[in-house]
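Read through the structures below before going on.
Read-outs: derived from the displayed coordinates by stated rules, not from any lab. Just so we're clear, the structure is a prediction, and the values are computed from it rather than from any experiment. Cβ atoms are built from the backbone, for glycine too; each structure is taken alone.
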Structure I
Amino acid sequence: MLRDNLHTVIRAKASGIVSVWAVIAILVTGKLNLLAWEIRQVRSIDTGVIGLEHVFVLCVNQDAEVQLRAAVFDERRFTIKVVDNPPGRGMNLVSAAMQVEAVAGVNGGFFSKENEPLGWYVVDGRVIQRGRANRLLTGMVGLRGQSLFIERFHRFRYGRDVRALIQTGPFLVENGQSVIGLNTEHRARRTAVASDGNGLWALISVDNVTLYEAAELLTQKIFGDDFRVDVAINLDGGSSAGFWIRGANQPFYWPEWARVRNFLVVISR
């Protein structure tokens with residue numbers, strides 16, 4: 001396991017303190033829907049795979065009760081792979097994961113109505129599409145050589161050592177802090193990629209939250225002391241959101257509702 005002692009129950013302060021950005025949002029929108037999270041349960045589910053952990057989190061604020069699932073992995077043992085799902089192939093997340101013998105996976109980046117990827121898109125070292133600056137797709141998730149990375153678009157420099165790449169966004173967390181200016185109104189299922197900056201990564205799916213709420217939740221100590229989120233970025237969500245992970249007894253699948261263009265999966269090195 002990645003942690004010797006994963007908390008089973010964590011109680012947040014009952015006072016319902018909100019961050020300064022929540023107060024500003026309340027003043028602007030007139031809605032008190034951004035209260036602090038109460039983490040009611042954190043549970044580690046055995047995957048039967050060394051270095052891979054399935055984390056389940058149940059949390060509430062005054063407005064909502066949500067579930068979060070995460071595939072937490074050590075990049076010394078695992079890496080990521082983008083699985084392409086072009087028109088005519090018709091894979092779902094499970095079949096995509098099985099095709100490449102993955103141990104976990106989520107849906108990938110954004111795509112058009114014609115099922116064309118939006119922004120930079122590299123699969124197995126092959127550039128399928130080059131991207132440009134975009135107000136929403138502000139970051140890059142990928143594999144450069146043997147190293148996983150999440151970078152701002154303006155800092156990214158393409159090289160032939162880039163093996164996998166999805167342009168996506170917005171950023172949810174940077175330097176351990178939730179990002180300013182995220183949407184506070186629209187709730188939906190969300191998918192994200194996160195890193196602690198020290199070799200632990202997570203593919204994350206959470207239901208019924210705004211982007212702001214997702215970011216605030218990820219800045220809590222939901223993964224225990226060994227994994228504090230340093231950076232996290234949003235992937236496609238809503239009906240595209242899917243999450244799959246191997247299990248010691250059986251795999252867990254939180255299915256996507258729509259056909260998606262690509263998947264981001266975890267494979268052994």
Structure II
Amino acid sequence: MRQAHQSIGIVYLAWGDEFIFEAEKSRKSTEQLGLPTCLLTIQEASDETLAKTKFSSIYRIDFKHKGLMRKSEIYEHCPFDLNLFLDTDTLVYSKDFRYAFQKTNKFNMSLVTAPRYMQWSFPSMNKIRRDFPNISWEISSYNSGVIFFRKCKEVESIFNLWKELASKYPFVGGDQNLLSLAIEILDFNPYILPVNYNFRGFWQFIQGEIKVWHSRFTFPENYEHYLENFMQQGRPYFYDNKNKSLSIAKEDGLPKRSK
């Protein structure tokens with residue numbers, strides 16, 4: 001997984017007490033990985049709040065963008081060669097991320113497709129579609145809450161274009177839409193990880209271990225029971241928010257098998 005003299009770490013972006021504390025909760029869940037963590041925050045962040053966290057390093061940044069578009073600026077401030085960026089509303093439930101880091105070393109960036117994966121299905125993106133007549137309607141939308149990336153010229157170009165698009169189209173609601181557009185414009189092919197690495201809890205099936213729970217829903221109360229049953233049956237499950245649990249996907253909810 002690790003190349004010679006390569007540093008690996010986890011990066012967060014948060015501002016405001018509520019989200020800094022949420023990031024700290026997420027950081028605590030990553031301790032099982034044994035990796036250093038870095039928090040990127042605004043200059044005005046409270047010293048008292050930051051003192052209550054245990055990040056390996058904290059950087060105060062003069063961001064040029066507002067809100068979530070600040071994600072487009074993280075590349076230049078990430079202190080590691082191989083980075084795992086996590087949104088504050090994530091929790092890590094696995095000790096083994098070797099596969100994702102191995103693929104990131106090979107492909108430079110690894111992502112999970114968003115549950116709502118058709119880029120132009122977002123109304124705000126439709127407003128700018130005329131500016132990109134050569135971009136297909138079918139391009140994917142990648143979720144930007146879990147991003148594995150390696151510091152290199154190729155990835156730096158993606159973040160630079162993401163920043164440019166964020167400046168030109170600040171009205172676009174989702175930061176991940178502009179990241180996805182930058183990837184498409186540059187004809188870059190990230191490695192697509194299974195949803196286990198970025199499970200949102202809606203519009204997705206899950207099979208096997210949840211690596212990253214990316215949701216403010218309650219984590220499934222029957223997770224251990226689910227893992228035991230999955231190993232026996234190998235069937236896909238979905239998150240049932242009403243019952244706070246993972247439920248097996250019924251046969252009539254799946255394509256019929258040919259006999």
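Below are the figures for this structure:
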quantity	calculated
Structure with the greatest value (metric FRET efficiency 1/(1 + (r/R0)^6) of positions 72 and 144 (r between Cβ atoms, R0 = 25 Å, to 0.05), set I, II)	II
Read-out relative contact order in percent (Cα under 8 Å, 6 or more apart), computed value 25, structure in I, II	I
Parent structure of the calculated result -8000, given that helix-only ellipticity at 222 nm (-39500 (n - 2.57) for each DSSP H run of 4 or more, over all residues; to 500) is the read-out and I, II the choices	II
